[in-house]
Structure 1
Amino acid sequence: MANHKSALKRIRSSEKKRLHNKYYFKTTRNAVKELKSITDKKEAQEKLPKVISMIDKLTKSNIIHKNKAANMKSKLTKSIAAL
């Protein structure tokens, strides 16, 4: 167990950040899954910018790597174009 005040604070703050990041990443994953399950091309094209925006926000706050975000966006765009 940590003995210093700063270490205790770091534990508290890192746990809070972990839960925050986990929530937003899970929300984005659910949005991606929902977008993939849509079979109507027009509806999918309407939702795509929102999902891409969510992915970009995760990248901006370093929750996911920028290359992973680029791959996700590319695959989503290709799958919607193929509908």
Structure 2
Amino acid sequence: MDDGAAAAALTQAAKDKLKQTVMKIEKLEEEKKEVGGQIKDVYQEAKSMGYDTKALRAVIRLRKLDRQEREEAEAILDTYLLALGEI
């Protein structure tokens, strides 16, 4: 079945649901873009107050992990750095 036949085979209800789904995703993508802009603004504000934004990003990333995951990641990082003679 080609694409035209597949589209024709969809019921009107299925087409409506597909359209709603696409519109919902597009709306969420736009909201994500707006939130991303707001986050960027907060990092710029933090930078203007003298905070190191790379360190802030690392803190945010680490806070997403639970203690055990964070400790495991730090242990692996230490192992790699030690193997490379960095520590």
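Here semi-axes √(5λ) of the Cα gyration tensor in Å was calculated and came to 45, 23, 12; which of the structures 1, 2 was it taken from?
Working: 1: 35, 12, 8; 2: 45, 23, 12.
Structure of origin is 2.
Which one of 1, 2 has distance in nm of label points 7 Å out along Cα→Cβ at positions 55 and 71, as calculated from the coordinates, equal to 2.5?
Working: 1: 1.2; 2: 2.5.
Of the options listed, only 2 reproduces it.
Out of 1, 2, choose the structure whose coordinates give mean count of other Cβ atoms within 10 Å over residues 23-30 equal to 10.0 when calculated.
Numbers: 1: 13.1; 2: 10.0.
Corresponding structure: 2.
Hey, distance in nm of label points 7 Å out along Cα→Cβ at positions 31 and 63 derived from one of 1, 2 reads 0.9; which structure?
Checking each candidate, the match is 1.
Only the coordinates and a few stated rules stand behind these numbers; no lab work does. Computed from a prediction, not measured in an experiment: that's the story for all the values here. Cβ atoms are built from the backbone, for glycine too; each structure is taken alone.
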